[in-house]
Structures are given as C-alpha cells and as structure tokens.
Structure I
Amino acid sequence: MNLQVTTVSRTPQKVSESAAAIFVITQDDIRRSGFTSLADTLRLAPGMDVAQISGHQWAVSARGFNDQFSNKLLVMIDGRSIYTPLFAGVYWDYENLMLEDIERIEVIRGPGATLWGANAVNGVINVITKNSADTQGGLLTTSGGSAEIASEALRYGGKLGASGTYRVYGKFDDHADSASPDGGTAHDAWRLGRGGFRIDWAGGEQNAFVFAGDAYAGRFDITYTNLLSSPPYTPYLDPVTALASGGDLLGRWTHIYSDRSDLAVEATYNQTHRMDPAVLTEDRKTFDLDAQYRLGVGDRQNLTLGGGYRVSADEIGGTFHVSFDPAQRADQLFSAFAQDEITLVDKRLTLTVGTKFEHNDYSGFELQPSGRLAWTPGGRQTVWAAVSRAVRTPSRVDSDVRINQTPVFPNPTLPFLPPAVSSTFGNPNFQSEKLMAYEVGYRVQPLETLSFDVAAFYNVYDDLRGPNLYPAPTPDNPFAFVHVAPGQYGAPPANVGVTLSNLLYGETYGVEVGANWQWTDWWRWRGAYTFLDLQIHARPGSTDAQTGGFEAMYEGDGPAHQFSLRSAMDLPHDFEWDFTVRYVGDLAPTGPTRASSPAPAYLTLDARLAWRPTRRLELSVDGQNLIEPRHAEFHPPVLAVQSTDVPRSVYGKLTWHF
C-alpha cells in the first residue's frame with residue numbers, strides 16, 4: 001500500500017493514494033515466482049490475462065480482447081513504448097530482459113490514455129529497471145531444464161568518477177520445442193541473445209542523466225497452416241524459422257527546480273528487423289521525443305504538462321499469405337497533455353482531471369480526457385472512481401494489409417466461380433476504436449498484516465474492428481464480393497473478401513479482487529480473483545451480422561473467471577519455499593459468437609525451492625505447470641499458427657553475486 005508508483009500520474013505517489021486499479025510486481029515477486037519471461041511475470045498481477053500460444057508467443061491483455069496481436073494494452077520499458085505500429089501490439093518474444101535488472105513492474109488495469117496516449121485503452125504496463133547504482137559488482141545466473149535448455153546471463157556494474165555509475169550485461173536463452181496437442185513435439189524452439197548497458201550520472205543536486213541501450217538477435221521456429229500459391233490453393237503445414245534482430249537507445253535528462261517542480265526530457269530510438277519466410281519481412285525504425293514539466297500551483301494544485309513526437313518508418317516485404325500496400329510507409333504522431341491534481345480536502349479528497357491531444361496520420365485528431373477522484377476517509381482505506389475516454393488508433397494492419405487465409409472454391413454448387421481464397425483486406429478509411437470507461441475501487445488495510453484491493457469497471461466500446469463483405473453484393477450481382485481483380489492489394493488470386501471496418505460495438509464489465517496476508521514473519525499469502533463479461537455486437541452491414549461469428553477472430557476474447565493463490569515461505573537455514581495455484585476459465589464457445597479460439601479451462605501449480613548457502617549464492621529448483629503433463633492456453637485465430645500445448649517443466653538455477 002505504501003509502495004511508490006509513477007505510472008498513474010507521471011509523478012511519485014503511494015499505491016494507497018492512486019485513483020486507478022494499479023498493482024506493483026516487485027523484484028522479489030519476480031525472483032520468487034520462478035518465471036523466466038517478461039510476459040509470464042505479468043501473471044502475478046490480478047486481472048491480467050496471459051496465455052502462452054507457443055514456445056515463444058504470448059497473448060497478453062487486461063479486461064478482455066486478448067489475442068496474439070492484442071492491441072489495447074500499452075507496454076513500456078522505462079517509459080519507452082515497445083509496441084509496434086505494424087499491429088499496435090507487442091512482440092513478446094523479443095523482450096527477453098534480464099529479469100534481475102527489473103526494479104518493479106507497475107501494472108494499471110484500465111485506460112491511461114490521458115497521460116500515455118493512444119493504445120493505453122485497457123491497461124498500461126511500465127517495466128522500470130534498476131538504477132545502475134543499485135547493480136554494482138558482478139552477477140552471474142545460469143539455469144537449464146526440460147523446457148529451458150539453457151539460460152545464461154552475466155552483468156557487471158561499476159563507477160564512473162564521483163557522480164556516475166554504469167552496468168553492462170549479456171544474456172543468452174535456448175528453449176526447446178513445446179508439445180503438440182497429440183503429445184508430440186511442436187516446431188517452436190527458439191534461441192535469442194541480448195546485451196546492453198545503462199549509465200546514470202548526477203550533474204550536481206539538480207540534474208540527472210540516464211543513457212541506456214540494448215541489442216538482440218535470435219531465431220524462432222514456427223509452423224503455419226498456409227496455402228499453396230496456385231489453384232486450388234490447398235492448405236499445407238509450413239515449418240519455418242524466423243530471424244529477428246534489433247536494438248534501442250534511450251537518453252533522459254531530469255532537472256529539479258524544487259520539491260514541487262521539475263522537467264524531464266526523453267529521447268529514444270528503436271530499430272527492428274524480422275524475417276519470417278512464411279509471412280513477411282519487416283524493417284522498422286522509430287524515433288520518440290517526450291517532454292514533461294511538473295509545477296506546484298499554490299498549496300492545493302499540482303500541474304503536469306507535456307508533449308511528444310514520434311516518427312516510425314517501415315519497409316515490409318510480403319508473401320502470398322500476407323502483404324501490405326504500400327510496402328513502405330512513414331507515420332508521424334504529435335501529442336500534448338495537461339493534468340491537474342487538485343486537493344479538495346487536505347489529506348482526504350483529491351480530484352485529478354486532464355486530457356491528451358494527439359494527431360496521427362490515420363484518423364487525424366484525437367481527444368482523450370479523464371477525471372479521477374480519490375477519497376481517503378481514514379489512514380488505511382481509499383475509495384476512488386474514474387471516468388475516462390481512450391482510443392486505439394489504426395495500425396498498418398488495419399489500413400494496408402491483405403491476408404489470404406483459406407481456399408473456398410471451386411464449389412460444386414457454384415461451378416461457374418473460379419478457384420479462390422478467403423482474404424481479409426485492410427481499410428484506408430479505418431477509424432480509431434473508442435472507449436468510455438467507468439471505474440470504482442476500494443483499498444483497505446484493516447490490519448498491519450492484511451490488505452484488500454477491489455476494482456469494478458464498466459467499459460463501453462464503439463467503432464470496434466470487424467469484417468464486412470467487399471465489394472458489397474447487390475441484387476443484380478449477388479456474387480460481387482467473390483472476384484477481386486488479380487494483382488489488387490498486392491496478391492494475385494481472386495477471393496471471397498472481407499475488409500476491416502468499424503462495424504462492431506460492445507461492452508465489458510467485471511470485478512478484480514486482490515488480497516495480501518502476511519500471516520507470520522516467515523509466511524505470506526496472496527490471492528486474486530477476476531470476473532469478466534465481454535459482449536460484442538455487429539451493426540447492419542457487417543459480415544458478423546450476416547454470418548454471426550467473427551468478432552473474437554478480429555477483436556479477441558478472454559476467460560470469464562481467473563483465480564490464483566500464492567504462498568511464500570522463508571524456512572530455517574536460508575531455504576525458501578514458494579508455490580502458486582492458478583485457475584483460468586475456458587475460452588470454449590458458450591454461444592454462436594463467444595470465441596473462435598476455443599481452449600478449455602485449466603488448473604495448474606508452479607513451485608519453487610531455493611537455498612542460499614551464502615549471502616552471495618542462491619540455488620533453486622523450479623517447476624512450472626505441474627498438475628498436468630501439458631495444457632492448451634490459447635489458439636491464435638488470425639494467422640494459422642500450429643496449436644501447441646504448454647508442457648510441464650522443471651529447471652534448476654544458480655545465481656551468484658560477486
């Protein structure tokens with residue numbers, strides 16, 4: 001409750017004072033979880049929906065709309081956005097951070113667009129790494145096991161004169177194939193190497209500088225169900241190896257004028273290359289510039305102002321299966337925000353109002369205001385409420401893509417139609433998806449050792465992405481949508497086509513509950529429960545209105561119920577014993593349009609036993625998904641990636657500080 005966070009208001013405040021559904025994953029939580037990937041660590045936060053698709057692919061979201069290309073969750077590392085403008089989501093397989101370097105992960109369920117902008121619709125995640133002053137000396141980790149063949153990481157930190165510190169690190173991961181549904185071996189092994197540095201320097205008492213960078217390169221095995229590129233477009237299994245590489249640079253200057261006034265300027269550069277021979281090749285360069293100024297006005301107001309600029313340029317090489325028109329594009333984003341935190345009653349009632357102004361090259365000008373109220377009737381309880389508007393701006397996929405998915409002709413009942421494929425086209429006129437969010441929450445700490453956090457929400461969405469027939473059939477030509485001229489949209493065959501349009505709308509509502517109980521000095525319990533209901537509707541003219549069943553394919557889904565219970569014990573003789581029981585509800589259809597990616601509910605157990613023979617050395621044995629030999633968590637509906645199961649796994653780890 002007293003942890004300091006910065007993501008809610010861009011200024012430090014306690015969790016107990018935040019008018020948002022926020023949860024902090026600490027470094028100790030990460031270490032004791034036994035998780036080895038950034039995506040998996042987000043399972044520690046109540047309300048997060050994390051599903052592993054294959055050995056290196058995850059679907060991650062909050063409050064519904066989960067998918068391999070989930071696009072309503074903004075993810076940042078030290079304030080640097082890691083979403084790709086290609087599909088407005090995250091390549092989770094790239095982000096194999098050295099988890100020991102993470103100080104904390106601040107997870108907000110609910111919109112944060114007023115401060116952070118477009119795509120901060122259903123949540124904001126900010127991964128905050130440690131200051132290099134806190135990582136002095138050396139660190140070596142090595143681990144290996146059934147799923148994780150080997151993972152090695154080495155870090156060293158030192159001083160730069162009297163005012164500076166640095167750290168450098170290198171990391172390599174080698175993961176085995178996961179399991180196919182029949183118990184065989186899936187073609188989804190991966191290897192990835194990563195290295196980087198961070199420099200922190202203090203220029204007197206008023207100035208602080210951060211300069212950091214990372215680079216990575218790796219290979220990822222994937223199996224698709226693709227189509228032959230000539231009639232009759234027969235489906236076949238296509239095992240390929242994708243190659244990825246890239247890097248990023250970050251520079252930040254902070255100037256402190258007083259304890260209530262400061263200025264921060266941050267610039268980042270990111271470059272990525274991904275070559276997937278079955279889908280596409282993408283080269284992308286992105287530059288971001290962000291500035292923020294905080295000023296105390298009188299005794300009762302804290303004003304935060306800021307602005308930003310982004311330019312992202314890409315070059316995409318298509319295939320028969322996925323292509324983009326145009327193949328090259330550079331997009332710009334201009335933004336400004338203002339937020340005022342007003343103390344209405346000293347130490348009791350605070351109102352926060354603000355808005356974000358943005359202009360993008362797809363939908364033009366966007367406005368994203370919010371209002372938040374926090375009431376603390378006592379020192380150990382907080383009641384809060386919020387009303388927010390957020391948008392998910394169009395991406396390259398929404399505007400420019402063509403995806404050839406399944407063969408549909410020749411058809412014996414329509415012999416006059418040529419062989420064709422079912423295709424999905426982007427829409428240059430695609431508009432932003434819109435959200436109005438209504439939230440309430442309650443935090444209470446009735447005892448020094450016990451706390452509860454409850455949040456409820458009701459979200460109303462409009463202009464959601466969904467398909468409609470293209471071109472539209474007419475009474476004179478009922479099969480107009482069948483034949484598209486060869487070469488149009490950058491791929492040759494005729495097709496039964498749909499185009500992405502803003503013809504869906506809907507609502508979600510739910511409750512998220514978290515509890516923390518320090519039963520004794522050596523034993524802590526943490527529990528969480530989430531309920532979610534998602535309803536999507538189709539407007540007249542949408543293919544969904546005619547066929548009744550694509551909304552989960554284009555917008556994703558989420559389990560109705562999730563539950564977890566974690567235990568952390570500090571045992572005698574420097575042993576630690578941790579375990580987590582997790583239940584995730586099914587994604588199987590409960591109606592004709594519930595989900596296009598059925599996956600049954602599952603119950604699983606993770607456990608960890610660790611021993612510290614000395615202060616600098618830790619040995620641990622970790623087990624993941626221990627109840628069943630394997631289970632499915634998600635099946636991607638858009639790109640036909642081979643379905644895989646998450647297997648039971650065990651690995652050992654050594655951590656040495658020197």
Structure II
Amino acid sequence: MHIGRSFDTFCHVLNQLNSPLKITLTFVALVLGYSALYAGIDSHPELADTSARRERRSERPPVDTLAAQRDTVVIKLYLPRSTGSVDPLVDSSLVITRPALQWLDHRALPDLIEYLPGVMIRDQSSPGQYAEPTVDGIDWRGIGVLWNGRTLADPVTGVYNLHLAATDYLERLEYISGPRAFLYGSNSTGGTLNLITRNYNSNRAFTRLRYAQSGYGYALTDGTFAQNISRRVNVTAGFQFQGSDGRYPNSQSDAWNIRGKVRFGLADNLTLTLSEYFTSTNTDLNGGIKFDSNGSGLSLTPTAAVVVNTDSYEKITRHDLDMTFVGGFLPDSEDVSTLTIYTSQNLREYRDEENRPYPNGVFIQSDHQSVWTGMQLTQLMTINAVHFLAGGMIESRHVEQSPNLGNRMENATAIWAKGEGSLGDVLTLATYGRLDRYLGFTKPGIGADARLSFDSSLSIFGGLSTSHRIPNLMERYWTDSTVVRVGSIEPERHFVTEVGLQFSFPGGTTGRFAITHRLINNPILLLPYDRPSVFPGITFVNGDREEMTTADVSLSLRWWHLLLEGTGTYFINRSGATLPNDLPRVALYGGLYFRDKLVSGNLDLKAGIRGWYRSGSWGMVFNPEIVAYVPNTEVPLGRSATVDLVVIAHLGDAYVDLVWENLPNIVYYATPYYPGLDREIRLTVGWDFWN
C-alpha cells in the first residue's frame with residue numbers, strides 16, 4: 001500500500017520535470033535499483049577488485065605484459081591497450097587520455113580539440129551548430145574524423161559535425177598532423193582525429209553521471225552504465241542530451257544520443273564487440289547576424305538583432321553500427337589483428353519554410369539520406385625492433401536520396417602500410433604509404449620521418465610526404481541555386497615537410513614546437529559570388545597552387561603549485577589561397593592555474609584563469625544548405641580575446657567544474673557574423689559511483 005502510493009508520487013513529480021532531467025532521474029533510479037539488487041546477490045566480493053588481484057601476483061613479470069593483466073578467474077576478455085587505435089606509436093604528446101580529458105573543461109568535442117597545437121575552430125558560438133576544425137590552415141574537408149579507426153564522414157557533405165560525439169564515451173583522442181596525417185584516413189591530408197571509445201571491465205556495476213547548466217537554457221546530461229554480466233560478457237549503455245533555448249532568434253538546439261556496446265570474449269585471444277550509436281538532433285540555423293541591417297550595436301543585443309534567416313533548420317537521424325573482432329594470434333598479444341564491419345545511416349532533413357515570424361520568401365524541403373557500409377582490416381606486427389602496421393578498407397557509399405546529388409552509389413577502397421624501427425636508443429626511422437581509389441581516381445601517398453633523441457628529455461624530429469585528396473561528392477556533383485561550377489573538380493596534391501623539437505623535464509614540464517610547410521597543387525577552392533539569396537553563393541573550381549608555412553607550439557610548465565599550459569599557432573606565410581587571411585595569423589590559447597591536492601590529498605584542485613587571443617581576419621561565412629564555409633567579402637573581423645575563470649575540483653569519485661565565461665564581457669565576433677558568448681556562469685557536476 002505504502003509502496004504503491006510512493007510510486008504514484010514519484011511518477012507525478014517526474015511528469016512535472018523537463019525531459020532531460022526526467023530522463024536523468026529515471027536513469028539514476030533504474031541504476032540504483034539494479035545495483036542494490038546485484039550487490040545483494042554478489043557471492044564473490046573478494047573477486048570484485050581485479051586490480052588488487054593483479055597486485056597480489058608474482059612480482060616477476062612475464063614476457064607477454066598483456067597476459068599478466070588478464071584475470072582468467074573473473075573474466076576472460078582479450079583487450080589490448082591498442083584497441084581502437086590507428087597506430088599505437090602515435091606521438092603521446094598529441095593524445096588526450098581519459099584522465100587528462102577530465103581536467104580540460106569543455107562543452108563538446110570542438111572545445112576539447114582546441115587544446116591541440118595547430119587546431120583552430122570556426123565557431124558559431126551556439127551548441128549543436130557546425131563548428132569547423134582547421135589544422136594548420138586546412139579546413140574540415142581535409143581532416144579525417146574516425147571512430148575507433150573507421151570513418152565517420154557523411155558521403156553527402158564529406159564532413160562530420162563534431163557536436164554529435166559524446167566526450168564522456170571516449171577513452172582517448174588521437175591527433176595526427178604533419179606528414180603522417182594522410183596515412184590514417186581517407187582525405188585526411190591535413191589531419192586525423194581518431195575518437196577511441198571506452199571499453200569497461202567492471203565486475204560491479206559502474207555508473208557515471210554528468211550534468212551541466214548555463215545561460216540561455218543550456219543543459220547537458222550524460223549517463224553511462226557498464227558491468228560484466230558473465231565471465232566473458234560486458235554490457236555498456238549510455239545516453240546524452242545537449243540543448244539550448246538559443247541566444248538569438250532561430251538558434252534553438254536539441255540533440256540526443258543513445259549508445260550501447262556488448263563485448264564477448266570468444267576465446268582467450270579473440271574478442272567480439274557489437275556497438276550502436278544513435279543520434280537525433282533538431283537544430284535551428286539562422287546564418288548569423290545580418291550585419292548590414294544591424295550595424296555593430298544592435299547585432300550584440302539578442303532581443304533587437306536581425307538574423308540572416310528565421311526559417312531554416314535541420315533534423316539529423318543517424319545510426320552508427322559496428323561489429324569488431326580483436327584478436328591476438330601472434331606470440332606478442334600486443335600484435336593485434338582487428339576486423340571491423342560497419343554501417344552508418346544518416347538522414348538530414350533541411351527545411352526553410354514560411355511558418356515563422358518574418359519569413360524570407362524561400363521555401364525548401366530537402367531530405368538527404370545516405371548509407372555507407374564497409375569492412376576494415378588492420379594488423380600490427382613486431383619483428384625485432386621494427387614495428388609494422390598494415391591495413392585495408394573497402395566501403396560502399398550510397399546516397400539513397402538527395403535533391404542536390406540524386407541517387408548515387410560509389411565504392412571506395414584503400415590500403416596502407418607503415419614500418420617504424422629504432423637504431424639503438426638514438427634514432428627512430430619510419431616509412432609509410434597509402435593507396436586510395438574513389439570516384440574513378442586512384443591516388444597514392446608516400447612519406448618518411450625520423451626522430452633523433454639526445455636523451456630521455458629532448459628530441460628533434462622531421463619528415464616529408466606527398467599525398468592526394470580526392471574530392472567529395474559535394475565538391476564534385478552538388479547542384480542548387482547557390483552553386484556555380486567551372487569545369488570538373490580534380491584531386492588535390494599535397495607536399496608536406498615538418499621539423500620540430502620536443503622536450504620533457506622532471507616535474508611535469510613538457511613542450512613541443514614544430515614548423516610545417518605545405519604546398520598544394522590543384523587546390524579545390526570555394527569562391528564566393530554575389531547573387532540575390534539568403535545564403536552566400538559558391539563557385540567550385542580548382543586553383544593553381546596554394547602554399548603555407550605554420551609554426552605550432554604547445555607547453556605545459558609545472559612550478560611549485562602553479563601550472564602554465566597553452567598552445568599557439570602562427571602563419572609565417574600563406575599565399576594562393578581563396579582568401580589568404582581567412583584565418584587569424586596568430587592564435588593563442590592557454591591558462592595559468594593553481595594545481596595541487598588539498599585537505600590531506602582528498603581534494604584535487606585546478607583553479608585559475610584561461611584565455612585566448614586571435615588576430616584579425618576576414619573569416620568564412622557558413623552556408624547551412626550545402627554545409628560549407630565560403631570566404632567572407634563584407635566586413636573583416638577585428639582582433640578578439642577573452643578570459644574565463646575556471647575551477648575544476650575532484651573529491652573522491654565526484655567532480656565539479658565552475659566556469660565564469662568571458663569574465664570581462666568582451667564584445668567580439670567568433671565567425672562572420674556570430675557574436676561571441678557574453679559573460680555567463682556554467683556549472684558542471686559529475687559523479688562516478690559503484691565503480
């Protein structure tokens with residue numbers, strides 16, 4: 001009787017809450033109930049802490065280090081450290097691990113990768129919008145975004161919206177730029193971002209919950225649950241909601257993802273993982289502030305500003321399904337064989353309808369449905385001091401419907417290989433190559449690099465490569481009222497050289513400096529043209545050549561209780577581009593923090609100020625119908641900078657992030673013409689419990 005009344009009361013209260021909080025409380029209630037039930041029937045509590053069991057083993061290490069970590073009593077899962085990696089020898093200074101990720105405050109993935117050297121973001125200052133990453137001047141058309149080594153780019157546009165990736169699902173993030181970038185993904189001549197999802201191994205129920213809230217109705221809720229349900233099976237599930245009421249007219253956004261993963265230990269040296277990542281979004285696309293109608297004053301007043309478009313919006317419905325076999329069939333179990341069979345389905349519903357205040361006279365109902373299915377095989381192998389990597393991929397890319405591309409089926413194939421070895425403790429050499437075939441083009445890439453280590457704290461490195469970027473479907477075939485074509489679009493050819501130094505000193509001081517020169521023959525340019533339209537017109541054309549030289553630096557300095565960390569990018573020169581100054585010549589990002597453990601080591605604290613600076617530029621204007629950035633020809637952007645107050649505190653399994661964004665309330669434009677965020681406080685609370 002009392003239980004029934006309590007349940008009715010709970011349901012009544014739940015119905016009064018908004019959707020994200022309702023989902024969160026329901027998730028917590030289910031986990032609490034299940035965990036309490038499981039705790040009551042756990043007949044082997046002494047086996048719960050597998051790390052403790054490993055510590056009690058013999059101190060004499062075996063030859064195979066992975067075998068030493070495998071607990072054959074509790075669970076048999078072959079899970080090497082390199083699972084999901086494009087290359088276990090990727091420079092560790094360019095990898096963001098899960099422990100480090102928890103100390104880098106961010107809303108979404110675009111904020112996180114801005115901590116990496118050479119990366120700049122064309123930001124629209126609103127959750128869910130298309131933030132374009134650039135690496136040393138190369139935009140997202142030349143940046144491969146991978147999910148455990150396989151591509152995420154939609155074949156319709158050739159790009160991936162970074163806001164769709166839940167950072168709480170990541171184990172680590174691999175970043176490769178410079179000469180090696182082309183090796184690891186299709187069209188990744190500028191850089192590769194590999195998002196590696198976390199594989200849990202928890203005998204007791206593990207639950208993680210994070211909630212964030214800020215101004216203009218911004219809210220984020222993320223929940224994760226994982227547990228070994230038998231000696232060879234682990235189940236992981238999670239969800240995320242991220243949304244905002246919008247700061248300006250027609251800028252509201254809602255995004256959901258639901259994720260699940262089941263991992264089976266088929267044998268002592270073979271593991272099967274089945275996973276799905278479902279995404280659903282509804283995002284208003286206002287095109288930014290209509291600068292010529294607002295002037296500089298009204299554009300920064302949300303209630304008075306006039307936006308480019310009050311009608312346009314998009315809905316994304318996407319499924320990413322993967323079946324991955326990871327096997328260790330060679331003597332060293334770190335020599336991993338990985339076979340991934342995957343399929344992705346993406347439906348983008350773009351609308352510009354006359355059903356909102358101040359309609360613009362444009363009516364568009366455009367559905368783009370695409371499916372890409374593929375198989376990828378990679379093999380790691382070590383012979384003496386030489387590490388080999390080989391891989392191959394075959395993928396079918398099907399545009400099932402699109403008013404701008406029609407019905408189109410294309411196949412893409414690629415093979416790649418790398419050999420890397422050391423000559424003593426001083427010199428490391430690597431050679432690598434890749435061959436891609438797509439849209440009737442067969443294009444090779446080849447490169448080599450070397451690292452000279454003077455001791456464990458200082459090394460210099462350098463390399464060179466030549467590779468190609470094959471045009472995507474949008475560049476080669478897209479047609480609409482805003483697009484003009486001048487001849488057919490041919491592949492780009494990139495020549496890249498890089499030199500730099502890296503150091504690591506006792507006490508936690510690390511740094512990296514690199515100069516990269518890139519020459520692009522036949523660059524694919526997006527030229528602007530004037531036409532009476534809501535969004536900017538685009539002319540696709542191959543240029544003659546483009547040349548750029550950039551200097552990147554990253555630094556982390558520990559002294560006493562202080563931590564200074566930051567990155568910087570400087571364009572030494574840039575010529576031949578569509579708009580040579582479409583990006584700031586100088587970009588700096590960093591912070592100064594108090595960093596130490598307090599309260600007898602129970603409170604881990606990072607507190608201080610963080611800021612960034614960008615020199616003036618013209619910037620690029622976003623065309624949401626075609627999902628492309630076009631050179632700005634109206635008014636250039638001035639210098640911009642801002643300062644945030646940041647406090648990140650970990651107390652046991654709980655953590656709190658408190659960020660006072662844009663503390664001096666500096667007025668600036670992030671991208672033409674999206675005003676930067678004004679002063680507001682963002683609070684994030686997280687908790688890992690029953691771990």
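Bear in mind that the values in this text are calculations on the coordinates, not laboratory data. Model, not experiment: these values are computed from the prediction. Cβ atoms are built from the backbone, for glycine too; each structure is taken alone.
Suppose you compute helix-only ellipticity at 222 nm (-39500 (n - 2.57) for each DSSP H run of 4 or more, over all residues; to 500) for every structure in I, II: which one lands on -3000?
Only structure II yields this read-out.
If distance in nm of label points 7 Å out along Cα→Cβ at positions 178 and 570 comes out at 3.5 when worked out from the coordinates, which of I, II was used?
Among I, II, the structure yielding 3.5 for distance in nm of label points 7 Å out along Cα→Cβ at positions 178 and 570 is I.
By the measure FRET efficiency 1/(1 + (r/R0)^6) of positions 170 and 514 (r between Cβ atoms, R0 = 41 Å, to 0.05), tell me the structure among I, II with the highest figure.
II
Matching task: 38, 33, 27 is the computed value of semi-axes √(5λ) of the Cα gyration tensor in Å. Pick the structure from I, II.
II
FRET efficiency 1/(1 + (r/R0)^6) of positions 282 and 434 (r between Cβ atoms, R0 = 30 Å, to 0.05) was computed and gave 0.60; which structure, I, II, did it come from?
Only one of I, II returns 0.60 for FRET efficiency 1/(1 + (r/R0)^6) of positions 282 and 434 (r between Cβ atoms, R0 = 30 Å, to 0.05), namely I.
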